[in-house]
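In the part that follows, the structures are each spelled out as C-alpha cells.
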Structure 1
Amino acid sequence: MSIKFRLRDLVDKGMIVYGDDDIMIENLTHKSYELDKNSMFFAIKGTKINGEDFASEAVKNGAVCVVSQNRLDLPANVSQIVCEDVRRAMSSIAAKFYGAVNNKLFIVAVTGTNGKTTSTYMLASVFKAAGKKVGIIGTNGIFIGEQKIGQSLTTPDPIDLNKTLLQFSENGVEVVCMEMSAHALELQKNWGIMTDIALFTNLTQDHLDFFETMENYGRAKAKLFTKDSCKMAVINADDDFGYSLFKSCQIPMIAYAREKNKNYDRIMSANIVAFDEVTDHNGNGQDFVVKVFGKESKIHLNIDGGFNVANALGVIGAGHLAGLSLKTIAAGLNNVKKVDGRFNTYMIGGVKVIIDYAHTPDGIANILCAARELAGENKLFSVFGCGGNRDSAKREIMGRISCENADFTFITSDNPRYEEPREIAKQIEQGFTASNYKIVLDRKQAIKQAIMLAKAGDVVVIAGKGAENYMDIKGQKIFFSDKAVIEELKEEINAHTNKK
C-alpha cells in the first residue's frame, strides 16, 4: 500500500504550516519510534505523556513533518503544523490520507455501554443476508467476511482505523459494522468519517475512571449523533439517556422499545416495538414479535438473554433505515448462532456453564437475570472479578448485584493490571450483605470450584472476560482463557466418568 500526498493537500482550516508545504508525506504515526520514509509525526498530549517531548526523537528517526499544539524547536528542514487540537488533526488528516471520506463504504457504528459487539455481529449477519460483503471492527477483532485480519482496540486509533477502512474498500467490502467506544468519541477518533447509521444501545455505569461523571460519559456518546458525524440514527428508548437523545437530537432518528419493560410513554414514541417475548428454557433461543412502523413480523433468535432482544431491535432499526426488508432482517438475525465471548453456553456433566463479557453493573445484572430464567428452580452460581486501574466505584455495586441475583458467588481476579487482586476483591466484597460468596483469586480454581459445586440442572455464569485470551498483570499479558479452562475441565470430567 503506497500512498503519497503533498503536505499542503492534507492541511485543513485552522492548521498553520511552518516550513515547506510542498514536501511529500508517505506515512502517518503518533509513535516516535515507528516511522517510515517521509513520515508525519503527531505529537499528542496524553494524560501521562506529552508527545511534544518526543518530537526530536521522531525527527531523528525520519519524520519530515511534526504536528503539535505549540511550535517546537526543530531543524529548519522539518516542516511543522501547529493547531489547537492535534487529535482532531490526526483524525482529519488520516481520513484524507487513506481516502475514507471518499470511499464507497456504507458505515454503521454502534455505541453504548453494553451490546456493541453482539449488535455488530447481528448487523453483519443481516447485511450478509442482503448479499453484501461485510467488514467488522470491534472488541473481538477486525474481520472481512469470516476471515479475521487483525486484533484491535474496541475502536482503533484514527490512523489504523482509516487504514483498515481503505483495506476493506480494496477487498470489496461494501458495508462496515463497527463498534464506537465513548473513549474514541471523546478523543475524536472518528473525526472526518461520516457514519451512515449510528446505533445507540444503552448508557450505564462504566469508565468513570476516565470520564469522572455519568454526565461526561453521556456527552461523549452523544458526539456520534450530530450532523458532522452521522446521517441517521437508531436509539433505545427504554434507556433514559437514549430517550432524552431521541427527544433532542437534530438528525433523522428512529427509536425502539420492548413492551415487556412497560415504559408505555416510550412505547408510544417508538417506531419499533417488541412484544410476545418467549424464551425456550431448554436453550433453543427465543422468539418475539416485532412491529416496525405498524408492520409485524415474528423473529427467532438462536441466542438467549432478553437483552439480546433489545440488541436485535436496534439492528432491525438499522436494517430498516438501510432499506432492507423485514424478511431479510429476520433471516439475518436467525443466522446468528453465537457471538464469541457473549452468552456462550457449555454443558459439563449436566451443568450449564455460561461465559460472557459482562463487566459492568448493568451487564452482570442482565446476564444473571437471563441465567436465572434458564436455571429455573435450580441454583445459579456466579464467578467474576473487576479490572484493575479502572472504574473502582462499580466494584461494590457489582458485588451487591451478584449477592442478590446468584445463589453463590466466587469473587476472583480479572485483569488486575497494576492493582493488587486481593484489594479489588475486598472492594467487591463490600457489596455482599450475606455470606453467599467466597474469594478465590486464582481464576482457574474459582471456575473449577464453582462447576464442581454445581449439580445437574444448575447454571454457572463466568463473567468479565468473554473471548479475551489473556490476564493483564503488571504490564504483562499472560495467556488465560475462560473457554480453555472450561474445555480442560470438561475433558477431565469426561475422562473420570469413562473410567467408572
Structure 2
Amino acid sequence: MKKLNAVVNAMDKRSHINAEIYGHFSEHLGRCIYKGIYVGEDSPIPNTRGIRNDIIEAFRNIRMPVLRWPGGCFADAYCWTDGIGEKKDRKKMINVHWGGVTEDNSFGTHEFFDLCELVGCEPYLAANLGSGTVKEVSDWIEYITSDALSPITELRRKNGREKPWKLKYLGIGNENWGCGGNMRPEYYADEYRRYQSYCRNYSGNELYKIACGPSGNDIDWTEKLLSIVNDSHTNAISLHYYTIPGGDWNRKGSALDFTDEEYYKTISSTLEMENIITKQSGIIRRYSDKIKLIVDEWGCWYDVEEGTNPGFLYQQNSMRDAIVAACNLNIFNAHSDMVVMANLAQAVNVLQALILTEGEKMVKTPTYHVFDMFKEHQNSELVYSFTENETVNGIPAVSQSVSVDGSGNITMTFANCSLEEDYEINCSVIGTAPEKAEAVILTEDIHAYNSFEAPEKVKPAPHGADITGEGIKFTLPRCSVVTVRLS
C-alpha cells in the first residue's frame, strides 16, 4: 500500500459551497416522471397525491436542494397551460424528443410544486423559449408567483392553489444551440433579452435568471452570448457536459460491460469537467464579476439497456458511476466560487439516475449513495486542502475536497480512481484539533451494481479512521469513495 500525505487548513476558507451544487434534474423523459416519481393517486404503490412516498423519503434523505423541470429538450416543446386544471380535461401531446410517446400532462405545474414542497427543495423551471412565446412564459411566472387579482391568478385559485408559490430559479431556454431551436448565439442572446424582460418579480418573489450557456467548452457561444447579455439581464449561465467513455457519441458503450481501458477513458472524460469550468469561468469573469455558472446537466451517458425503448435513455448504474459522481462533486466544490448550482441527469430511471424503479420496487444506485455521503458539504465553506497524488493510466488517482460547517465540523471526501493501487492517507489538520473521526466507505468491484434482485450489493459501510498527533490517518482502497467527518 502506498502512502500519500495530505494537509487541510481549516482556517483558510476559500468559498461557500451552495447546497444547490447537489441538485437534480427531472424531465418528461422515459420513466423519470411517469412510473418513476409520479404514479397517480389511484396507484396501489404508496403515494401522496400521486407522488411515490419512497421517492419523497429518498430525496429528503440526501437533502435534495433543488430540482430542475420539465426539461431538457422537453421544455422547449412544452406548453404549461396544457398541464393545469382537471386531469381529465388536460390536453395530450406527443413527446417528440423522447420516444414519440403520448404525454397526458397529468403531471404539471401544481404537481411539480407539490413535489418540491413535499421534498423541501427549491423548484428550478426551464421555460420554453424554443417553440413558445414571450406571453406564455410571462403568464406562467404570474400564475406561479403573483398574489394580485388578475385573470391568470384567478385561474390558479380556480385550480386549487390560493396562495402563490415561491420561484427562485428560472432558466430561459434550454440547449438553444441544439434541440432548443438550433440558434446562433447572437440570435439566442437577443431572444433571451426580450424574454427575460417580461419575466417579472411579483409579490416579493425574486427571480434568479439563467441564460442558456454552452455545450461543453464551446468558447464561441459563451463569448458571443456575454457580449450581448450582461449582469443586468442575467444572474448565471448554464453549462451542459456529459461523461462518455472516449468522448465518442456514436460509441458510448455499455453501462455494465466495459473493459479496464474503457473505465479509465470514462474517468478521463469526466475529469475534463475541471478544464471546462476553469475556461468558461475565465470568460465569464472578463465580462462580469457577478454572473455565475450553473452546470445544470451532467453525468454519464451510455447505450440504453438492451430491450428498452431507445428514446427512454434507461441505463444501469455501477461503481464506475459512483467514482464519476464523486469526482464531479469534488470538482464543483473546488470551483464553488463560480459554480453555484449543478443538476445530475437525471433523478429517476434516466441516464445516471439516483433511483431505479420497477412497479412497486425501488433501488438506490451507487450514485445515490455518493450524494448521501457528500451531503454534509452543503452550505459549508470550502477550505484549503492538498493531497499528494500519482498518475494511473493517464489520470490522477485521487480526487478530494474538504469543507468546514458552521459548527466547525470538517467533511473530507475522497475518491480513488485507480483499479490497481490502495493508498494510506496521512492528513495533517491545521487550525483545529479534532477529537472524533467517523468515516464511511463505498467500494466494490468496478462493475458491481444494485439490481431489483440484489438492491444492496453496493452500499456505504463504516470505515476506520484514526486521529493522530498531526491530524487523521485512513486507507483509501482501490475503486472507493470515502467520507471522513472530523469534530
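Read-outs throughout are calculated quantities, based only on the coordinates presented, and are distinct from any laboratory measurement. On a predicted model such as this, the values are computed, not experimentally measured, just so you know. Cβ atoms are built from the backbone, for glycine too; each structure is taken alone.
Structures 1, 2 were compared on volume of the Cα convex hull per residue in Å³, for residues 203-434 alone, and the highest value belongs to 2.
Kindly point out which one of 1, 2 the value 4.3 was derived from, the read-out being distance in nm of label points 7 Å out along Cα→Cβ at positions 75 and 219. For distance in nm of label points 7 Å out along Cα→Cβ at positions 75 and 219, the value 4.3 is produced by structure 1. Out of 1, 2, choose the structure whose coordinates give relative contact order in percent (Cα under 8 Å, 6 or more apart) equal to 20 when calculated. That value comes from structure 2. Name the one structure among 1, 2 that FRET efficiency 1/(1 + (r/R0)^6) of positions 163 and 259 (r between Cβ atoms, R0 = 41 Å, to 0.05) of 0.15 was derived from. Going through each structure in turn, the value belongs to 2.
A value of 0.70 was derived for FRET efficiency 1/(1 + (r/R0)^6) of positions 235 and 339 (r between Cβ atoms, R0 = 25 Å, to 0.05); which structure in 1, 2 was it taken from? Only one of 1, 2 returns 0.70 for FRET efficiency 1/(1 + (r/R0)^6) of positions 235 and 339 (r between Cβ atoms, R0 = 25 Å, to 0.05), namely 1. Taking mean count of other Cβ atoms within 10 Å over residues 115-122 as the criterion, the top-ranked structure out of 1, 2 is 1, with the highest value. Here the criterion is Cα Rg over 2.2 N^0.38 Å, and among 1, 2 the highest value is seen for 1.
Of the structures labelled 1, 2, which one yields 5.5 when distance in nm of label points 7 Å out along Cα→Cβ at positions 323 and 403 is computed from its coordinates? Source structure: 1. Quick check on the output: -7500 is helix-only ellipticity at 222 nm (-39500 (n - 2.57) for each DSSP H run of 4 or more, over all residues; to 500), derived from one of 1, 2. Which one produced it? Source structure: 2. Looking across 1, 2, the calculation of mean count of other Cβ atoms within 10 Å over residues 11-18 that yields 13.6 traces back to 1.
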